[in-house]
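Heads up, there are several structures right after this.
Where a number appears in this text, it was derived from the coordinates with a stated rule and is not lab data. Computed from a predicted structure; not experimentally measured.
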Structure P
Amino acid sequence: MRVLFVQQDHVSPTGPVGDAFADRGFDVQELLVVPEEHFHAPAVTADFPDPLHYDVIVPMGAPWSVYDHDRIGTWVRDEIDFLRTAHGAGVPVLGICFGGQVLAAALGGAVIPADRPEVGWTTVQTSRPDLVEAGPWFQWHGDRWVLPEGVEAFARTAVAEQAFTAGRSLGLQFHPELTPAMLDGWLGNGGDQHARDLGLDPDALVRETAAQAAAAESRARRLVGAFLDQVATVPS
C-alpha cells in the first residue's frame with residue numbers, strides 16, 4: 001500500500017500522521033510542491049502524478065490561500081483537479097488544513113477568508129468523537145471552507161468548520177501532524193512575526209506545544225486509524 005503526502009512547502013513534514021500510516025503498513029511517499037528556494041515566490045509549476053497509483057493521498061497545510069492565484073500561480077488549480085480525480089476514482093483523501101480546503105474546492109465547494117484567524121491549541125465541538133476527538137488540536141489558518149451541497153461538517157469551532165467526510169475522504173481544518181520541531185520551522189519562516197501581528201506570543205505557543213506534544217501525537221495516531229477504518233473503507 002502507498003500513501004502520498006502532498007507537502008505544499010518545505011517546513012511541513014508528515015510528523016506523527018506519516019508515522020501512523022507507516023505503522024499501518026503503508027509505504028509513505030512525499031511530493032514537495034513549493035521548494036525552499038521558492039517559498040517567498042511560490043508561483044511554481046507542479047507535476048502531480050496519477051492519483052490512481054496510490055491507495056491514499058494526504059494534501060497538507062500551507063501558509064497561502066487557495067484563492068490567491070495571483071501569488072501562488074496555477075499549481076493550486078492543478079492540485080484541485082488532482083484531488084477531484086482521486087476522490088472520483090475512490091482513492092481516499094485525508095485533507096489537512098490547506099489540504100482540507102483544497103479538498104472542499106475539489107468537491108465543488110469554495111474557500112473564503114474566515115472572520116478572524118485561528119491560531120493555537122483549540123478544543124473542537126464534534127458529533128463524531130470516534131473519528132475526530134474534541135482535541136485540543138493545533139490551529140493556524142485565516143481561511144475557511146464553504147462545503148458543497150450535500151456535504152456537512154461534523155466538527156467545528158466558533159471560527160470555522162473543522163471536519164467533514166465525503167465518501168472515502170476526510171477534510172480537516174486543524175493540524176494533527178504538528179510537532180514542536182514543526183512549529184519551530186513555521187515560526188522561523190515568517191510565522192513568528194505573523195503570530196506577533198495577531199497579538200500572540202510565539203514563545204507561549206512553543207511552550208504549550210511542548211506540553212501538548214505527547215498527547216497530541218497519540219490523538220493524531222488514533223485519528224489516522226479511525227480514518228483508515230471508518231472512512232477509507234466506505235463502499236464506493
Structure Q
Amino acid sequence: MIDFIIIEDNLYYIRESKRIIDKVMMNYDINYNFIVYDKYRRELLNKDNFKIYIISYNSDSIELIKYIREELDDWKSLIIIVYKNIEDKNKVLKENLFIVDYINIKKHFEEKLLRNIQICLKNYDQRPNSLRYSYKNTSYNIEFQKILYIEKEPDNKRCIIYTKSKKYYIPGTLTQVLKLLDNRFIKSSRSYIINKEAISSYDNKSNIITFKNKIKLDGVSRENKKSIINCLRRV
C-alpha cells in the first residue's frame with residue numbers, strides 16, 4: 001500500500017496531481033490512497049505504508065520536512081517539492097533533507113511529476129523493508145531503517161545487530177549477513193557493516209563514525225576509508 005500525501009491549497013493542482021498519479025498507477029498492481037492537506041500538519045500516518053509526499057512549498061514546508069525526517073526519523077518516505085520561485089527551492093536545498101526532486105510549477109508540471117512518480121515507484125518496487133531471519137527457534141523481522149550497524153562477534157559464528165534501541169544476534173558471517181541486506185548497507189571493515197543512511201558524519205582523521213542518534217563507532221578500516229567517504233557523499 002502507498003500513501004500519496006499531497007500538501008497543496010490550490011484545488012486545481014490537487015486535482016492535477018491526483019489525475020497524474022492515477023495515470024501512472026494504472027500500470028501498476030499496487031493499492032494506494034490519497035491524503036490531502038491544505039497546510040502543514042503533524043498527524044502521524046500509518047507507519048506500515050510506503051509514503052510519497054508531494055509538497056507545495058510555503059513558509060512552513062521546511063519545518064514539515066524536518067518533522068518527517070528528524071522527529072519521525074522517517075528517511076524511507078520519498079518527498080517531491082513543488083515550487084514557484086528559485087529562492088524557495090534553494091532554501092530547501094540548503095537543509096539536505098533527502099528530496100527526490102524539485103518541480104517548478106510553471107514549467108512542465110505534468111511531465112515532471114509523472115516522471116518523478118515513476119522514479120518513486122522504482123524505489124518502492126526494489127527496496128525491501130526489513131531483515132527477516134530465525135535464530136534459536138525465534139523469528140525476527142527488523143526494519144532496515146532501524147539498524148545502525150552490524151558487528152562480527154569475536155570467536156563466534158554469529159553477528160550482533162545494533163539498532164536505535166537494542167541489539168540482536170544473527171547467525172553467520174558478515175559476508176553472509178550482507179547478502180540479506182539492501183544497498184544502504186556497506187561493509188566498512190572485516191568486523192563491521194554500517195547503514196549509510198543512519199550516519200550523521202564521518203571524521204576520517206579520528207576514524208569515528210557518528211550516527212544520527214549520537215552513537216559513535218570506530219569501525220572503518222584504512223582500505224575502506226575512501227569508499228565510505230564516497231558512499232556518504234552520494235547518500
Structure R
Amino acid sequence: MHKYNLLVAVLFGAIISPAGAGEVNVAVAANFAAPMEQIVTLFQKQSGHRVKVSLGSSGKLYAQIKEGAPFDAFLAADEKTPERLEQEGQAVDHTRFVYAVGKLALWSAKPGFVDDRGAVLGGGSYRKLAYADPKLAPYGLAAQQTLQNLGLWDSLQSKLVTGESIAQAYQFAATGNAELAFIALSQISKDGKVTEGSWWLVPENLYQPIRQSAVLLSGAKDPVAARAFLDYLKSQQAAGVIRDFGYGLP
C-alpha cells in the first residue's frame with residue numbers, strides 16, 4: 001500500500017471496467033464514509049470508472065496531499081482546507097464547491113442517556129466525553145465552539161477524550177470508552193432516521209456552519225475521471241443519498 005494511505009484505503013464496489021474507464025483516487029473526510037460508499041457504488045455502475053477512497057480527518061488528509069499523496073480529488077469537512085490548497089497551487093481554480101452541510105450531534109450508545117436538550121453535558125452522570133481534534137477535524141472544532149458557547153469548555157477539560165478524527169470519536173463512545181461523543185449526525189443516520197443509541201442534535205447557532213467542500217487536485221493523474229466523479233457528486237441522485245444520511249444541502 002502506498003505510504004500515504006495511512007488511515008483507511010478501500011476500493012468500494014470493484015467492477016469490470018470498460019475500455020477507456022479510469023480510476024479516481026479520492027481523499028474523503030471521515031464523517032462522509034457511509035454516504036460515500038453508496039455514492040461510489042452508484043457512480044461506478046453508471047460511469048464505468050473505479051473509485052478508490054482514503055478516509056481520514058481533513059487535517060491529516062491535507063498534510064498527506066502536501067507531502068505528495070496521489071489523490072485526484074479531495075472531499076473535506078470544511079471550506080477552508082480546500083481553499084487553502086487552491087491558494088497554495090495544489091487544487092484547480094474554480095473547481096471547489098460545497099457538497100454537503102454537516103450537522104453536529106451529541107451521542108451516546110446508551111438508549112435514553114442523552115436528553116433532547118443536551119442537559120446531560122452539565123450533569124455528573126458521565127466520566128468521558130469524546131470529540132475529534134479541533135486542529136484536524138472541523139467537527140471537533142464545532143464541538144469546541146459548542147462547549148464554549150454553552151459555558152462548559154473550561155469545566156469539562158478533565159472529561160474530554162480527543163480522537164484523531166470524527167470516526168475515532170464515534171468509536172470511543174461505541175465501545176464504551178466514553179459515555180458521550182460529539183459526532184456527525186451522518187454517523188448514526190440512515191434513510192433519514194437515527195438508528196442507534198440516544199442523541200441530541202446540536203443547534204446550529206452554537207457552532208460555525210460546517211460547509212463541506214470538494215475540489216479537484218492539481219496533481220490528478222486522471223482528471224477526466226475525477227471531474228466526472230465531482231460532477232456526479234452535484235447530481236440529484238447523489239443529493240438524495242447525502243440527505244438520507246442527515247446532511248443539509250447547499
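One of P, Q, R was used to compute relative contact order in percent (Cα under 8 Å, 6 or more apart), and the result was 11. Which label is that? Show your work: numbers first, answer last.
On the way: P: 20; Q: 11; R: 29.
Clearly, the read-out refers to Q.
Which one of P, Q, R has percent of Cα pairs over 31 Å apart, as calculated from the coordinates, equal to 13? The partial results should precede the final answer.
On the way: P: 13; Q: 32; R: 23.
That value comes from structure P.
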